[in-house]
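I've put the structures underneath this note.
Any read-out appearing in this document is the output of simple, stated calculations on the displayed coordinates, not a laboratory observation. Remember, predicted model here, so these are calculated numbers, not experimental data. Cβ atoms are built from the backbone, for glycine too; each structure is taken alone.
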Structure I
Amino acid sequence: MNNWSAEAWRRLVENSPEGIVICDAQANDHPVVFVNAAFSQLCGYPADSLMGTNLRILQGTDRDQEGRVRLGEALKKGATARVLIRNYRPDGSLFWNECVMQPVRGPKGELTHFIGFHRDASERLKSLEARSQSGLPTWLREDRLTGLHSRAYFEELLQRDWSLAQRDSHEIALTMFDIDDLQAYNDKFDRAAGDACIRRVSRVICASYRRGGDLVGRWEGGTFAVLTQGEAAERASQYAQTVGQRVRDLLMHHPTAGAGRYVTVSAAIASLVPPRTLALEGLLKACQAAMKRAKKNGKDAIVTAEAADFS
C-alpha cells in the first residue's frame, strides 16, 4: 500500500461507489475542492458546477434542519459529525443525505480540509416508515419552514391523545397562537421576511413547552397549535402569557401593527376533561371561537373558550 502513488489514490476515490466531497477548511465559507462521480450522480449537479461553492446550495430554502445545526457546530469545532439532512436535486426532488464529515489535518495538526462521505438514505427511511405504526412518513411529519410537527402529524397525535383523555378522564388543553397582522407584515416587507418572522415565533413557542407530554405544531400560516395535558393543561393560560411576553421581547418591528409597533401573538385556549360524547371537532371549534374573540378584543390577547363554544 505504501507504494501507491497519489494518482492511484485519486482514482480510487473518484471511482468509489460512495459520494465523496472534499472542502477547503482554511478558505472562507469552506468551498468544495473535489467531488467524485458518485456524489455528482447522487445530487444531480455536475461536478464542475459544485467546485468553489458551499454545499448549502443542496438545501435550497429548507434551512431549518437539526442536521444543519449539528453540521455547523462540527465545522466550527473541527470535529467529526454524522447527520441526516434533506437535500434537493436541480429538478427540486428531495433525497435524504446521510453524511459523515471528518476533519483532515496537516503534519503539524492544523486543520486543512473536511472530507464528507455521502449516501442516499431515502429508500432505507421509506422501509423503516413502512414498518412503523404511524401512517405518515417522516418527511410529512415535520413542517419544513419551522421544524415543528406538521399539521397532518399534529392532528394524528391530537386524535390519539384526545381518545386517551376520554378514556382516562384527564384534562386536556389545546392552545392556538396566531401572529397578529402577519399579512400586513408580509405586505410591508416581503414573504421571506414573513417566513423569518414565523420561524422566530415558532422557536419561542417550542422553547416554552418542554414537558414530555407537550405537542407543538404549525397549524397553518402564522398559526401554531399546542397540546398540553393534566397539570400542564390547568396552567395553559400561564404558559400562553409566557409565550406572549417572549414574543414581545423579540422586538420585531411591525410598523403597521398598531400602537405597539412590534410583532405580537394572540392566543386561544380550549381546556376540558373530554366527555365520551364529545367529538374532537368540538375542541377545535371551541378554540377557533376563542381566537375570533381574541382578535376582536384588540389582538395581543389571551382568550379562553367558554362552555357554549364546545356545543
Structure II
Amino acid sequence: MIKNIELDVVFQTLAVTEQGSFHKAASSMGVKTSTLSRRIHELETRLGVSLFQRHRHGVRPTDAGRIFFENIQRIESDLDSVFLNASAAGRGESGYLRIGLYLSLSAGPLRNALFAYARQFPSVEISVANECRRSLMERLNSGALDLIIRSGQIRHGIHDLLPLWTDDILVALPDGHPLSHGQAVTWDDLRDERLVFSSRDPGPELQNTFIASLKKSGAAPNILQTNADRDTVIGLVGLLRSVTLLYASNAGVTHPDVIYRRLSGQDGRALVRWVACWHGRNDNPALQQFLNLLRGGRTY
C-alpha cells in the first residue's frame, strides 16, 4: 500500500490537523485548498478510513485520524533523526573508524591522538585490531580496516602513506642491573647481555634492529626467543635476569622489578618512525577526519 502513497501528502495531513482547517493549511504550504482537499480525500480512500470530521468552522481528527497522526508524528521525528545522522556521517561526525596496529595504547602519541579524536567526535564508533603486520595488511586490503599504524617500509602501490611521529627504542632491565644506573644504554653495552624477544610483532622487528646494530661491532648476539606477548616478555626480564627492547609507546604499563632506559646509538637516540597507511580509494568520512587530526598535530 505504501508504495502507491506519496509521502508529502501524508505529512500534509499533519498541517491540516495543526491548523484545524484545509484553507489555513493550504495557505501555509502555498498550495490551493481544493488541491490539498482532493489529495487528502484520495489518501482517505486508499486507507479506507476517514481522517477528519468536516464542520463549518474547519476540521478535526476522527478517532482513527488521531491514532494515524500520532504514528505519523513519531515517524516524522524518526526521519528527522535519520536525515541528521546521515548528514553527520557524511561530515565524518558519526559512523565508524576501524584501526589496526601492533603497538600498545598504554602510552605515546597514538594514544593521545585517539583520545583527542574521541573527544572531538564522540558519535564515531572506534574499533582497534591488534595483530601482526601481515594480518593487518591483509585486512586493510580486504576493506576490513580503514587504517593501520605500523613501522618499516611500505610500498606505496594502492596505499596512501602519512609519516607520523618517531618513537624511542627503550631497554627493559631487571631492577639493580648495572646498566640501570645511567640514563641511557648504548648498543655496545648490550653486546654481552642475553636478550629475550617475542616472535610476535613487534618482536621480530626489534630483534632484527638489534642484530643489525651488533653486526657493526662484530659481536655475536645472545638471543632467547619466546612466543609470549610483549607484556609477558617484559615481565620475564626480571625472572630470567635478561633484557629486552621495546618501543616507548609500550612503556605505559609498569612491571615489578623492571626499569626502562633509553637506547642510544652512534648517531644519538635510537628511534623508529611510525606511518599511517590506508587505501587511497577509502572514502569513509570518519577516516578523513582522523587523518586531518593526524596531519594537524603529529607529535601530540
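Numbers below:
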| read-out | value |
| --- | --- |
| Comparison of I, II by relative contact order in percent (Cα under 8 Å, 6 or more apart) - largest value held by | II |
| Origin of the value 13.8, where mean count of other Cβ atoms within 10 Å over residues 163-170 was derived from one of I, II | I |
| With distance in nm of label points 7 Å out along Cα→Cβ at positions 43 and 251 derived as 3.9, matching label from I, II | I |
| Which of I, II yields 175 [volume of the Cα convex hull per residue in Å³, calculated] | I |
| At a computed 19.4 (mean count of other Cβ atoms within 10 Å over residues 35-42), which of I, II | I |
